[in-house]
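J.: Structures for review follow.
FYI, it's all coordinate maths here, none of it is from the lab. Since the model is a prediction, treat every value here as computed from it, not as a measurement. Cβ atoms are built from the backbone, for glycine too; each structure is taken alone.
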Structure P
Amino acid sequence: MNQRYLRPAGADLFRVLAVGMVGAFHFWQQSWVGLPGLDFLARSGGAWVDGMILLSAFCLYLPYAHAWAQRSPFPGCRGFWRRRAVRILPSYYAAVLVSAAVQAAAHRPDRDFWLDVGSHLFLIPTLVPQGYVYCRTNGALWTVGVLVLFYLLFPLLARAFYAWPLPVLAGLCAAQELYARCRVLPMQGVEYSMRFNQLPAFFGVIGLGFAAAQAVALLAPGQTRRREWAFVPVALAGLAGAVWVLRRIAYWQDGPHGQLVWRLPLAVCFAVCLIGLCLGPRLPGAGLWAALSAISYNFYIWHQWLAVRIKYDLRIPPWQGETPPNQLGQTGWMYTYLVLIWAAALVTAWLATRFIEKPAARRLRVLAGLEPAAPKAAGVPA
C-alpha cells in the first residue's frame, strides 16, 4: 500500500478549505466584506462545518477502511478515546478558560454565565441555550461538543460499518433525514436553533465520511499516475456541486432552515470532492497545506472569539460611538479589520498549537499510557 493513501495530502487541503470557509463566514459577519458576485460563499460559509465533521469521520475511519479493503479482521478501537482526548481537550479547555475569564472580567458573572461556562466544561453546549444560542464566551466551541459525542459512538459505528457498510450508511442517512424533517424543521426560533446542530442531524454526514474513506481504500491499490489525473474532474465536480448547494443555502427563502434541508446533498458533494482530492495527483504546495492543517483546529476554536473581542472590546482598528464602522459603510476600516483578524487568528493558532496543544499532548500521551516515557539521561537522578 502506498503510504500517501494512509494519510492523504488531499485531506489536508480539504481541511484548510473547510476551516477557512467557516472563518471567512464569521469574519464576514463582523466586517461585511465579501467578494463581488460571490457574496453567497461568505453568507453560507457556516455550512462548511458539515465538511469538517465529514472529514473527521473520514480520517478516523480511514485506517479501518484500509483493513476492510484488505479483508482483515476488525482492528479494534483500544485507546481510541484516550487518543482523541489527548488530541483535542488541552486546546479546547484553554479556550474555554481564557474566554470565560475575559468575559467575567468585563461583566459580572450571573446565572447565565455559569450555565454557559458549565455547559462548555462538560462538553454539552448544544444542550444548553446559554451555551449555544445565547453563548457569551466562545461561540465556535459547540462543534467540539458535537464531535465528542460522535467520538463516544465511534467504536460502535465503526464496527457496524465495517460489518455492513451499505445498510449502515443507508440507516445513518435515513436517521438524519427523519430527525431533520420530523423533529427539527417544523420548529422555529430558539427551539429550531437548539436542535438543528445536534448530533443526530449529522448522522448521514458521518456515514458519508465513512463511505468516502471506504472508497479511497478500495481504489487506492490500483492507482497509477494516469488514473490519478482522472480524479481531478471528480474533485472539481464535487466542489462545483458544493458551490451550487451553498448558493441555494445562502438565498434560501426560509433563512436558517436551508442549511438543514440541504445538509445531506451538500455532504454528498463534499464526499465526492474529498475522494477526488485524496486519489488525485500530488498537490502543489502540499507542505503549505500540511502546515495550515496542523494549526487548523486552534484556528477554528479561537478565530470567532478573537474577531468579536478585537472589534468590540479592543476597538481595533479604532472607532468611536455605538454603531460599528462596517454598519456605516466605512470601507477602509472594514478591509483593515478583515486583514487584521485573519492575521491575528493565524498567529494565535500557531502559538496555541506550538505552546499548548503539542506540549500537552506529549505529556498526556505518556500519562495515558499511549507511549512510553522518554528514558532519563545517564547520571540524572530520578
Structure Q
Amino acid sequence: MQKIKAAVVGLGFIGPAHVEALRRVPTVDVIGALHFDLESSRQKTQELGIAKAYGSFEEVIADPEVEVVHICTPNAMHFHQAKAALLAGKHVVCEKPLATTIAEAEELVALAAKTGLVNAVHFNIRYYPIVRQMKVMREKGELGDIYSVVGTYLQDWLFKDTDYNWRLEPEQSGESRAIADIGSHIMDVLEYITGVRIEAVMADFNTVHKFRKKPLKPVETYSGKMLTAEDYQDVPITTEDHANVMLRFSNGNRGVITVSQVSAGRKNRIDLEISGSVSTFHWCSESPNNLWIGNRDGANGQLMRDPSLFHGEARSVVSFPGGHNEGFPDTSKQLFKEVYQAVASGKQPEHPSFPTFADGLRELLICERIVESNKKQAWVTV
C-alpha cells in the first residue's frame, strides 16, 4: 500500500499530538518535521523518530515527497504558511485559529477553493464519539428545538503569574487569547451539535494577571516548569485570562459560555449543557464517554460510549467496544482519518465531513465579534 506522506510544522505541544495521531492512521507516513530551525528540528525529530528534519518552512513545501502539511505553529504564522503550502500544491491541515484576521481567513478560503486541495482545521472536539452522537440525536429529533446552551471551557495552565507562553503575546497570538485559543473550540462544537447559528454576542473579558513574569529561557506549553527569580522579567498583559459571553441564536433563543485559563485544578475541562424542547444533553470532557440525558416526564438517562448503542451515523468515530474508553488523543486520529480519505481522492469533497477552512473563517468571525463586543460593552451582531 502506497502511504500518503505528511510533514508537521511546529513541534511544541500540539505538533507531537498530530504526529502521534497520524501514526495511528494506517494510510499515512510522517516523513519529516520542522521546529524552529535545523538544529531544533533535528533534536525534535530524533525524539519523535521522524526521518527528515527541515531547516525552514521553504524546505518543507519544496520537498516533492510531502503531500500534506500540518501547521502547528504560533497563530501569526498560520496565514502565511497555509497560503504558501497551498500555492506549492500541498494539502493543508491547520491548527486553529486559521488566521489572525478575517481578511486573511477569507483569502485562504478563496485560495483553497481555487486550488481544490484538501483543507482542514483541527477542531478535534467534534470527534469525541459522544459529541458526534449528540449531533446525530439532534438531527433525529431526540433533542428538539434548542432552548438554551450553557458551556464552559476551563484550564489552569496560566493560573500563576509565572506561567508564560507565546500565546500571551498579541503579536504572535492575536488580539484575543482565551477566546481565540479555547473559546473557538466551544463555539465550533456548539454550532456543530445544535445546528443553530450564533447571531449576536455580548462579551465581558478580564485579565486577572495584569503583569506576568516572562521567562528569559524557553518554557513549552503545559510544561509547568518553575525557574528561579532571576530568570524572569515583568511584562504587561493585555489579553484575557477569563471571558463571559452571552449568545443569541438564529432560532431566537439564548446561550452563555465562560472560558478561563486561570481555574485551578481544571486542566482542560469542557462542559456543555444543551436544553431542547424534547430533552437536555449534558456532556463533560473529563468524563467523555458518558452522556446525561434529562427528561421532564420520565427518568433521566445515561448513554455510554458504545457503538452498539449509537446511531449508525456516529459509529464511524468509535474504534473500540463499550467499556474501552476513548479520549483526547483519539479525537485527532478520527479527524485525520476523514481528512486523509479526502487526500486519497486528491481533492476537497463537495460536502466535507471534517472541519474546513470555511469553518475556521466562521469561528474567527465569531471571535472577532466577541472581541468587538468586549471593547464596546454592548451586543454585536455576528
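J.: Taking mean count of other Cβ atoms within 10 Å over residues 91-98 for each of P, Q, which is largest?
T.: Q
J.: Of structures P, Q, which gives 22.7 when mean projected area of the Cα convex hull in nm² is computed from the coordinates?
T.: P
J.: Taking distance in nm of label points 7 Å out along Cα→Cβ at positions 251 and 307 as the quantity of interest, name the structure among P, Q where it is greatest.
T.: Q
J.: Using FRET efficiency 1/(1 + (r/R0)^6) of positions 211 and 299 (r between Cβ atoms, R0 = 25 Å, to 0.05), single out the structure from P, Q with the greatest value.
T.: Structure P gives the largest value of FRET efficiency 1/(1 + (r/R0)^6) of positions 211 and 299 (r between Cβ atoms, R0 = 25 Å, to 0.05) among P, Q.
J.: Here's something else I'd like to know. Between P, Q, which one scores greatest on Kirkwood radius over Cα pairs in Å, for residues 67-242 alone?
T.: Sorting by Kirkwood radius over Cα pairs in Å, for residues 67-242 alone in descending order puts P first.
J.: Which of P, Q yields 21 for relative contact order in percent (Cα under 8 Å, 6 or more apart), as computed?
T.: Checking each candidate, the match is Q.
J.: A value of -9500 was computed for helix-only ellipticity at 222 nm (-39500 (n - 2.57) for each DSSP H run of 4 or more, over all residues; to 500); which of P, Q is the source structure?
T.: Source structure for this number: Q.
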